[in-house]
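Trainee: What follows is a group of structures, each given as structure tokens.
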Structure I
Amino acid sequence: MMTEYLELINDEFYFVIPALWIIGYACKRTPFLPDWLIIWILLCIGVLASCSLFGWSIKAIVDGIIAAGIAVFGHQMVKQTIFRKGS
């Protein structure tokens, strides 16, 4: 299922997804940063990274949104699968 999502974005953009995951982890460890704000930070960074690399276009913005979504979705898959309670 994850490979279908990866087909939606530019191949040169794959390195941004793990970077967003690491940034999200760092944000999660920041005590004064509320959890709901982390996804918005990742979204903004993803879009800015994409537009910086590929120019300001609708495709670049969409790639940034998809990359942020994949980063959050991938983290939740790991979290909900490995660290689930009452397995």
Structure II
Amino acid sequence: MAHTFEELVEMQRAADEANAQVERLRDEYGPPTTTGWTEHQTSTYETAWRAWRDLARDAQAAVTDYAKAEGRPRNEVEAEVRTAVRHPGA
């Protein structure tokens, strides 16, 4: 599937937002081995973690495909995407 650079940025932004949600849950719930999570907390965390994993995987695959299609090094494309996510409009 062909992606535009803007789509790559949106995919990475979604993955970063999902990661932030996982971090917020970790902070809120505390370490599972110390505080003992409820079933609801465990389910909520695992759902958020899977969403992050899937979004990150899809974003990485799209970056790889885009780099191949453009004939560019993958690491350069990834760096440009991350810069665009962190500094919109720059």
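Coordinate-derived values only; no laboratory data. None of these values were measured; they are calculated from a predicted model. Cβ atoms are built from the backbone, for glycine too; each structure is taken alone.
Trainee: A value of -28000 was computed for helix-only ellipticity at 222 nm (-39500 (n - 2.57) for each DSSP H run of 4 or more, over all residues; to 500); which of I, II is the source structure?
Mentor: Going label by label, the one that fits is II.
Trainee: Another one. One of I, II was used to compute distance in nm of label points 7 Å out along Cα→Cβ at positions 40 and 64, and the result was 3.9. Which label is that?
Mentor: The read-out comes from structure II.
Trainee: Out of I, II, which one gives 16.1, 50 for Rg and Dmax of the Cα atoms in Å as computed from the coordinates?
Mentor: Only structure II yields this read-out.
Trainee: Quick check on the output: 46 is relative contact order in percent (Cα under 8 Å, 6 or more apart), derived from one of I, II. Which one produced it?
Mentor: It was calculated from structure II.
Trainee: If you don't mind, another one. By the measure distance in nm of label points 7 Å out along Cα→Cβ at positions 32 and 48, tell me the structure among I, II with the highest figure.
Mentor: Greatest value across I, II: structure I.
Trainee: From which structure (I, II) was mean count of other Cβ atoms within 10 Å over residues 56-63 calculated, if the value obtained is 14.4?
Mentor: Attributed to the structure labelled I.
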